[in-house]
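Pasting the structures in now, so scroll down.
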Structure I
Amino acid sequence: MTALSKSQPKQAAYREIAPRAVYDTLGTARLVDVREPHEYEGELGHVQGAELVPLETLEAASKSWDRDAPLVMICRSGGRSGRAAEHLAAQGFGAVMNMIGGMLAWNASGLPVVKP
């Protein structure tokens, strides 16, 4: 059982996953950072391998994504990424996760970040 499969259910639609679990499973899920470009490159940095898809562009960007592939949504504190996860789950994505606490929690956990 991987850390991704041990994440806690939030709703039937998507799961909440802790930053450490995301780190422990890097490379097994698509990481999607829904912040704005200035935040992604800002003081909190971003997770290595996370792709920037600002929340307002998520619907268009996700049209070509595999609906069965695991997705981890990331933002500053978990709010926007939670909305993104909920939206994707409603669109039929079956393995959507929201990183609890966003980049604030990632940084507080001392996990590595990419900064400009």
Structure II
Amino acid sequence: MILAEKSSRIVDDMEELLAPVVFVVPSSVVEELNRLSRSKFVKRSKLASLALRIVRDHMQVRQMPSSGSADDQIISYARSRPGVFVATMDSELRRRLTKENLKCITLSTDKVVLC
């Protein structure tokens, strides 16, 4: 949802930084965004709906192994695919990725940076 909150320009910045790039989103994230888009909290609902539009327009949805947490699924996916970057704002996920020497990107003062 951070993409929806900040700017769709961020997707363009990531495409430029990592070109060629294919964005992949776990289906569990899409399911959560669908749930949030029906929230009674208007701001959250609108951000989730916009995030779903960004996913639809720029990303591929992939099934991940159903075992473990979403972070575990993402790390497992990244381990099995050399060269994959994980885009996240989650500091714990960034820490785990760094510990396993996996590549990630994040935002710092609204700029895309490698972590």
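Consider the structures I, II: one of them gives 22 for relative contact order in percent (Cα under 8 Å, 6 or more apart) as calculated from the coordinates. Say which.
Details: I: 34; II: 22.
Attributed to the structure labelled II.
Can you say which of I, II returns 2, 13, 26, 27, 20, 9, 3, 0 when P(r) over Cα pairs in 5 Å bins from 0, in percent is computed? Show your work: numbers first, answer last.
Details: I: 2, 13, 26, 27, 20, 9, 3, 0; II: 2, 11, 21, 23, 24, 14, 4, 1, 0.
Working through the options, I get structure I.
If distance in nm of label points 7 Å out along Cα→Cβ at positions 42 and 66 is computed to be 3.9, which of I, II is the source? It would help to have the intermediate numbers written out before the result.
Numbers: I: 3.3; II: 3.9.
Considering all the candidates, the number was obtained from II.
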(Q) Of the structures labelled I, II, one was used to calculate helix-only ellipticity at 222 nm (-39500 (n - 2.57) for each DSSP H run of 4 or more, over all residues; to 500), giving -16000. Name it. (A) II
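Bear in mind these aren't lab numbers, they're just calculated from the coordinates by the rules spelled out. Just so we're clear, the structure is a prediction, and the values are computed from it rather than from any experiment. Cβ atoms are built from the backbone, for glycine too; each structure is taken alone.
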